[in-house]
Structure 1
Amino acid sequence: MGTYLEDMRSYFQRHNKQKEYVGHSSKVHTIAWNADGRRLASGSYDKNVTIFLFDNQRETLRKDFAYKGHGDSVDQLCWHPTNPEQLTSASGDKTVRIWDTRTHKCSATIPTKGENINITWSPDGQTIAVGNKEDLVSFIDVKSHKIRHEQQFKFEVNELSWNNTNDLFYLTNAQSGQGYIHIYNYPEMELIHSIHAHPGNCICIKFEPKGRYFATGSADALVSIWDAQELYCKRTLPRLEWPVRTLSFSHDGQLLASGSEDQTIDIAHVETGERVANINVAYPTFTLAWHPRNFLLAYACDDKDDRDRDRDAGTVKLWGLTDGR
């Protein structure tokens, strides 16, 4: 038996093909798989949320429906942590919307005070947190569709996340050019830890599926992996050269994909930090997400139309396929 690292390297030598799917008429900002891995959602500058159905046998995506209603760019979306039919989207139109894939309708529109850029759903499914361009974070009660609490910050707030047990709330931020992770107890929202994580603005944060550790990506082009209990940095991944915008852990928690403006997506072995595989890309990567059960990575870049370089392609790509797919 080889090691996990060797096994996965040889696996991705055989599974390194990709397919692309047109989902939008403009650039794709955000993608996410639902809880059971049967649907992929994408949000775009074209104001729409698109749902793709995933065929597990064929390992293909099929465009199912486009949700219209937002009046501005959809900057981030996320699914309910356990209900595979519900998702929420954050838009520059100063609203948050909750969508239901059974009815293909918007089940709630929640007005907010600013242009929304970051959104996350609590692990217990009861709360949606949304951050806007003015660094105000609003906590929305999912049942009543009302904002339960708002917190204004005096620094640049980037990505938001709860820990897996729902009692801590994390945000990545920048203060005078330095990157911090702030950890608050939840629901009280008192600051309990402030970690000076990066010499550059701390942009994104992702928890590993079991919640044992989390990763952050920074404007300094570094990815760092942290022990969630002890809050120490296990390792940093130094292979990228541009600000790290997007991160995703594989379903087994052992692989970490990182995307940036580099012409490569880095896939690292979490335990050693070594590269397992990489995907060559022609444009900056905005968003990526591992499938919740398979070693398939969905991602979207700032792609341009092959025939008209001034037009966005609006494509979503699926990587990790075999030659025969």
Structure 2
Amino acid sequence: MTTTSQTAGTTTLEELERRATERRDRPSYGHDALIACDRLVRIFTTDGVEVQALQGLDLLVTEGELMALVGASGSGKSTLMNILAGLDVPTAGAAKVAGCDLLAMDGKARLRYRREVVGFVWQQTARNLLPYLTAAQNVALPMQLKDGRKGGTRQKARRAEELLAMLDMADHADRRPHQLSGGQQQRVAIAVALANNPSVLLADEPTGELDSATGEQVFAAFRRANEELGTTIVIVTHDQAVASEVRRTVAIRDGRTSSEVLRRTEVDETGRESLVAREYAMLDRAGRLQLPADYTEALDMRHRVALELEQDHIGVWPDDKEG
């Protein structure tokens, strides 16, 4: 009996050591992602009242993606964008963009991050461009701020010309913002954001002040930048037309990622292509997911639910009140 117990004890200890080794050798969360947010928390305090804008949000974005973030007002999406842009600092959790730790940067590193790693396009056209500079001068300005005003003037001008040409704005290079339409201003703003060849381009409601036709032109400019330059682009939008044009749309609700829609092209037996979209609930690292409100309301699910583990799925059932 003693020998058996010792053997069983030894086997159990070896099993625990094996599991611990597997966990230790497992790649870290988001190790291969360009953007990795891990249990991100942001708390604001106003007049002694705490508001949790982000409540343990998880998000991974791979290099080269063109994706959209959607959510109701107050869901936390703009807070997330400000953190990714280096304009705000998380309260807790982890956030990395292109290898930069957004919680560990000092002021100098944060300024360099905003100049070199990320580009940003605001909804308000007036915030993106300096009114007294031409389109070409606006595009060249970030390069001058990064490298200094001396040297490389010709290369900066050439880079500005190339970006404006790519976005069909070459004929407007010498015009100032007040001489451009709203859509034209946003396309110049995209060129400004791309000037220093950032790893990530962030855009907060870039078509919010534009009509649908002009919005389509601006989104086409984002797509061109993504395809021709390989720039990773994340767009916050309420515009369903924009959200439906990207391969991946992530929804944020109550400070967490709640669901995402993935779109892919399928070819049937006749060779005809069709776009197929499927919605998924997001499962965070703590095992939590947000069930769609219309689902829970339809089944009168409140407070608690019953779970059953099946061979190939998990069943979620309304609480048996009588039981």
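Since every read-out is calculated from the coordinates, none of them should be taken as a lab result. Every value quoted in this text rests on a predicted model; they were computed, and no experiment measured them. Cβ atoms are built from the backbone, for glycine too; each structure is taken alone.
Out of 1, 2, which structure matches 1.8 when distance in nm of label points 7 Å out along Cα→Cβ at positions 17 and 257 is calculated? Structure of origin is 1. Structures 1, 2 were compared on Rg/Rh (Cα atoms, Kirkwood Rh), and the highest value belongs to 2.
If we compute distance in nm of label points 7 Å out along Cα→Cβ at positions 185 and 233 for structures 1, 2, which one ends up with the highest value?
Looking at the calculated values, the largest one is 1.
Comparing relative contact order in percent (Cα under 8 Å, 6 or more apart) across structures 1, 2, the highest value is found for 2.
For distance in nm of label points 7 Å out along Cα→Cβ at positions 97 and 169, the calculated result is 2.0, so let me know which of 1, 2 that is.
Details: 1: 2.5; 2: 2.0.
Of the options listed, only 2 reproduces it.
To which of 1, 2 does the computed value -11000 (helix-only ellipticity at 222 nm (-39500 (n - 2.57) for each DSSP H run of 4 or more, over all residues; to 500)) belong?
Numbers: 1: -1000; 2: -11000.
Among 1, 2, the structure yielding -11000 for helix-only ellipticity at 222 nm (-39500 (n - 2.57) for each DSSP H run of 4 or more, over all residues; to 500) is 2.
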